[in-house]
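So, here come the structures, one by one.
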Structure I
Amino acid sequence: MKRNLLVASAIVVSGGLFAQSTQLDPSYDVKAPNKVVNEGELSFQATSNFGGVKPNTPNNKAVSIVPMGNSGNAYTCGFGPKTYLWADPNLNAVTFSHRTDPNTTGDGSTGWIRFDVSNDGGTTWTANVGPVYNASTPYSNARYPQGLIYNPANNTDVANAFFTYFAPTLNGTNSSWGGYGYGVSKLDGTGITQHEDSSTASMFKLIPSSFFVTQNGVLWNVDVEGDGLNNYEYTDSLILSTGIISGNDVSYIYNKLYAPSSLDNTGAHNMVDAVMAFAPDGLTGYIAIIGHNDYNVQPDSAYYLYTYKTTDGGGSWSGPTNILPSNLAGVTNALGAGAYTTGFELDLAVDGNGNPHIVCAIGPQATGAGWSINTTPGAWGLFDVTSTDGGTTWDAKLIAKPMTFRGTFGDPNGNAISEDSRAQVGINWTGDKVFYTYFDTDTNIFGTQDGNLYPDAWIAGLDLATGNMAAPQNVTTGTAADGIATFGNMSYYVFDDGNGNYTIPISFQQLTATSDVLSPTQHQYVSGVVLTDADFTSSIASIEDNANINLYPNPSNGIITLNVDGSTYSYEVMDITGKVVINNTVASASRSVIDMTKYPSGVYFVKVNTAAGSFMQKVILSK
């Protein structure tokens, strides 16, 4: 497998027997998505029929959708999550990096880079700042521009902070690709610098897959090196870029980390993707990989996770440590015993204890073809694969069992982009709480025929001190983003007010239509997404047992929909004092509508009782 840029090869897998209640449907077998290796300079539409978001509905008043900037087409955020959205809690600032829309800005092509910035925690935005990267000669068109905020030590003044970006460029020194474009700008758009480095005979630069800044100010990104003269075949090495901002500019050094993978039966490397992150101390860091590096470890044609670790700020790396999904108790507890594989997207955070949290899909190995996952609803889940002892031992915590897996946007026979759940993970600044965001289509509303084409943003969380989780919540249903939160992003850091309220920065890229990835797009910010300490009430077991219970919208104006897999269940609604105000038993129906319009605004708790146990979730009534 040549990263997940290329078509996965079909190999018959020795499938395991699954002790699962969910009957696997072979039609849900999924391979790694095709990715564009040579996007070229796609022509942009001279005009757009993009009409903006629909007006806010009253169903979810606490969450609002705020326009940011524009891009000339959907490719700017395509092919899985990367570091596009970044929040700095010390500045109350958020930035979003993206390619430009020449219709809006007058720039020369869609390969130029701009950014959007909010200095009030995402409430209001200044859009299309820049350009910070001008692709006019001698520079080359940029793609997938990642960006973040560099804040000098002990600084609390946004005027002293920098936006900095890092993007692959089509400069032709590694077949079509080969360049890295990078630079800085003050958050007000002044002090812009721009650079481009090329590939060499010993280093084939391609497409960096993550971008990070440590709390002590060191920039990092990782790239799965691919040789353009060999169809971008993985070279068994990762390119690690280390950046320092000094004065008013940034400079990088590049090193390679030997990280070999195994080969499939065509001779292609079994490498999917890699990401990296550091703990708040800036010393302990991890690189997490989806791939396959040893048939003695995993005889099947199935992907798994492996990691490399540093404890000296990236000076040296140890590994690999292999993590097989089938060996994780949290996976088998949630899905049953069987032969499991990862999906094809991953994200990584490192908490305040220096422990990693790798978020990815895990599901049954497909029985008909290798390097594939079966995504029958209920048979797979999104997991936090984590360690409590610095990577010596590993387990997994179920985050959710989404209703859909993949949506393919655009023309399946032409320009198309396949996106899975885009599951992402972040922390608060001190790293004692972990937050998750993923993007999933509610099939009760949109049906199952189109897969994940109409996603909402869902959030969940983990309190490291108690081990309790915040159950998944759909935060965009009933808002202007209902069913259109495509190409979604989450910031690595969330805002923590110190009083038990955590605001999660989320954005998405709104398309003109799901069938159109070439027309200009509107980037949107999801403002007001909050978890509180009171939300962290669910044990791991209750999350696993009740992963197919969905309650939305939340917050609500009074009409709440409850979806429960199972024939009979009951529910109670309690006010903040514990008084039961509504109770009901439901038989032979999975969907209930709870009418709370006659009750006053405030905090309520909904308790659902099923044969598997009880599930409780806080609901905010906002009228």
Structure II
Amino acid sequence: MSDEDIVEMLSRIWVYSEDGTTQDMNGKIWNPDKDNAVDLQEFRDCEGMSAKEIFEACGRAEFPDGGCVWINVAPTAQAERYINAYQKKNNASGYYLMNMKANTKISGTLTVPSAAKALKIEGQNNYDESTDTDNFVPVSISSVNVPAGKKLSLSRILVKANTLTFTGSGEVELMNARLNANVTADKIKIADAVVKSLNCKELTSEEGVCLVVSEYLNFEKAVINPEITIYGQPGAYLKFGEIDSAEYSQTAIPQIYLGTNGKQTAQLYIGGALKLGTYETEGETYSRNLIVRQFDTKEAQAAGVPVSKDCFDPTYRYAWDETEDNDWFYFTKIYKNEEINLVTVNASLDEEYSTNRLLAQFRFDVNGEKKYGVVLPRYIHLDEFEGLTAGIDGNKHRLFYVDWWTNEEKIKAVEIPAYYEFSGQSLNSIASAQISTIKTQLYAGKALKPSVTVTLNGKKLKAGTDYTVSYANNTKAGSTASVIITGKGNYVGTAIQNFEIAAIPAKGKVYTSGNLKYKVTKSAYKNGTVSVYAPAEKTLTSASVPATVKINGYTFNVTAIGDKAFNGCTKLKKVTIGSKVTTIGKQAFNGCKALTSITVNSKVLKTVGASALKGISAKAVIKVPAAKLSAYQKLFKGKGQKNSVKITK
């Protein structure tokens, strides 16, 4: 059957059993509620809206109920194949929605199916209607390709991965998407997003959006609607290239908030021209500025402001509660006369033009009242205010604020030690650093801290100078642990290298090593024990039971030969028993009629089970340690062997 016929059959004949299982496109049984699955929906023309318009409205605005129709649930690995077949079979609109389910896992590269025009991906969200709170389930996606002429939108989704790379020349959109990953893209469009780290050539945005940055933001060019808020959480580094808002006429001004919590403060670097354009109001034309404020994250958190939480908390949201102080503006940092660098500007840019485009603000505590003052570079405004000094100290251009509250009839300039810095050097992200591969580690009762080497663009970085090292989830066998490289000095952000901690073989499990199978009798990372369970093949002719054996990297003492371990091995001729064996089980060598040589190296043998030697060759010789000859003659007596079997030293 063709894929088109399979899709037709699956849509007409829904085979579903009582236990929830059904058939996939290959005819295999699977369970949509338990296995790796996605719901597939198609956008259709409805009530005067085209499928494309409804696709764009989804997640932004209301649209007719019939505009998005469920078509099937499919294994995630077959979703692309299903959409292609459905599109060809039905000559459909080409616009699709893929809803992640609780167990969805993306492997390989996520892409827009070749037969489709656009694909919107929605994450799993355990929404609590009573509290109007999202609770996103993380999805792992590491690679996305969007071919030319197609569009992929990540909508209402929380992605967690070390890296996330977007390729292809199609359109990529983040719409209420939270990407807890080091993201790389050529061009990306923002319609509300949270990113750990974003490195892109071109950034675009919609009207009234918010971009929250946990660690690092770098773009060569941004064509942004001026109704945008960019928030760098404490410790983040925002590296701006050229910003172009000239095509927009609205009165809005881009707002940059630099989070500060008393320990860390986000930093802003202006590395490109600020082509912010102009706007008109009340018949006057004004140049548009870039507003920069430090945002008191600690105060906002104490007030319960949702946007001030950890941006990758599953319940994080951009919205503000309906309170009197319901805007970023109200949590502008209170300035306390600190000598701080508010913004760093590329020294190659026109200083006066750049600083005129920047409009900084602080909050001042005046007898317990909040006052908000504009902060400006002194040297540009010397002719406008009495008593101002140039305030140029090398690369530092010191600032002043306008006090309009002390005397309402006459504003005054108050010099402060805060400054803009003009520098030719920006900080670099360590997110794309290459970290040496770490082999699987063995647990040894304490936290594992393997060493690594870190290189970036061919340069080997120095621990303690360029980065610090920390570890996560590194104290439990059988887990995936992480080495976290955090930039220092001229480097910012983080890079992560995962490594595996080998699981300790569990008690009762059977493992094969060499030509023998072993059963774990004591599970431990140190001094664990196993017994010989059986030969790997019944046809073996010789067997050497070692003192120790490695299983999954861990060393186990071989202390026993289990009941019926070699039972019926009729071709077995020679056996050597290791030095740590204390027990030979019942019927261990029963029926080994060709067995003529048994060498016992153990001096700690305590037990030989009934009929352990029944059926071995009448000519067999059992060689034991000289010091144990008498004891072992008694121990082996009457274990089923012929009287002709000799026990010697």
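Bear in mind that the values in this text are calculations on the coordinates, not laboratory data. Note that the structure is predicted; figures quoted are calculated from it, not measured. Cβ atoms are built from the backbone, for glycine too; each structure is taken alone.
A few notes on this one:
- Among I, II, structure where distance in nm of label points 7 Å out along Cα→Cβ at positions 502 and 534 as derived comes to 2.5: II
- Largest in distance in nm of label points 7 Å out along Cα→Cβ at positions 406 and 486 among the labelled structures I, II is structure II.
- When relative contact order in percent (Cα under 8 Å, 6 or more apart) is computed for each of I, II, the largest belongs to: I
- If Cα extents along the principal axes in Å, for residues 174-389 alone is computed and equals 56, 42, 32, the structure in I, II: I
- Looking across I, II, the calculation of Rg/Rh (Cα atoms, Kirkwood Rh) that yields 0.94 traces back to I.
- Given 22.0 for mean count of other Cβ atoms within 10 Å over residues 294-301, calculated: source structure among I, II: II
- Which of I, II leads on distance in nm of label points 7 Å out along Cα→Cβ at positions 182 and 462, largest value: I
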